[in-house]
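The structures considered in this document are given below.
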Structure I
Amino acid sequence: MKTETIEIKLENGLDARPVALLVQEASKYDSRIYVEADGKRVNAKSIMGMMTLGLNNGENLVVTADGEDEDVAILNLEKFLSGK
C-alpha cells in the first residue's frame with residue numbers, strides 16, 4: 001500500500017469535469033484507490049463519491065493505492081492533480 005499527500009493545482013479545483021477525468025485516470029489501474037480529505041474517504045473510481053469532496057485549488061488530499069500497480073497509479077494521479 002502506498003499513500004501520498006497531494007496539493008491540488010487545478011485552476012477550478014475538482015469540479016465536475018476534472019473529477020470525471022480523475023475517475024477515468026484512477027479506473028485505468030487495478031489497484032484499489034482511495035482519496036481522503038476533511039475526514040471523508042471515498043473510492044477514487046466513483047464519480048459520485050469524488051463529487052462529494054468538493055475540493056478547491058490549493059487544498060491537500062491524501063491518495064492511497066493498494067495493488068500491483070500502486071506506484072504508477074499514485075505517480076499519474078499526482079501528475080493529474082498537479083496540472084501536469
Structure II
Amino acid sequence: MANIKSQIKRNKQNVVLRERNKGVKSELRTRTKNAVAAVGTEDEVTALRVAIKRIDMAASKKVIHKNQAANKKSGLMKRINAIRSEA
C-alpha cells in the first residue's frame with residue numbers, strides 16, 4: 001500500500017485507465033470477429049471499415065502500439081482474403 005499521496009492518486013488513475021483499455025481491447029476483438037463473419041454478405045465492407053477504424057483509434061489513443069495496430073490490420077486482411085479465395 002502506497003503512503004505517498006501522489007502514488008495513491010496514480011494508483012486510482014491506473015485502475016480507471018485499465019478498465020477503459022480493457023473495454024477498448026474487447027471491442028477490437030468483437031469488431032474483428034464481426035468483420036470476419038461478415039465476409040460474403042452485404043455488410044462486408046461496412047464491418048471491415050468499422051474494424052479498421054477502431055484499430056486505428058485504439059492506436060491513436062495509445063491503447064495499443066502503432067505497430068500492433070498495423071499487425072492487427074494486416075492479419076485481419078489476410079484472414080478475410082483467405083476466406084474470399086476459399087469461397
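All of the numbers you see were taken from the coordinates with simple rules; none came from a lab. Note that this is a predicted model, so its numbers are computed, not measured. Cβ atoms are built from the backbone, for glycine too; each structure is taken alone.
Looking across I, II, the calculation of distance in nm of label points 7 Å out along Cα→Cβ at positions 56 and 72 that yields 1.4 traces back to II.
Kindly point out which one of I, II the value 6.7 was derived from, the read-out being mean projected area of the Cα convex hull in nm². The read-out was computed on structure II. When relative contact order in percent (Cα under 8 Å, 6 or more apart) is computed for each of I, II, the one that comes out at 48 is I. Could you tell me which structure in I, II was used to calculate FRET efficiency 1/(1 + (r/R0)^6) of positions 8 and 48 (r between Cβ atoms, R0 = 30 Å, to 0.05) as 0.10? Only one of I, II returns 0.10 for FRET efficiency 1/(1 + (r/R0)^6) of positions 8 and 48 (r between Cβ atoms, R0 = 30 Å, to 0.05), namely II. Can you spot which of I, II the value -9500 was calculated from, given it is helix-only ellipticity at 222 nm (-39500 (n - 2.57) for each DSSP H run of 4 or more, over all residues; to 500)? The read-out comes from structure I.
Between structures I, II, the greatest calculated value of distance in nm of label points 7 Å out along Cα→Cβ at positions 40 and 64 is seen in II.
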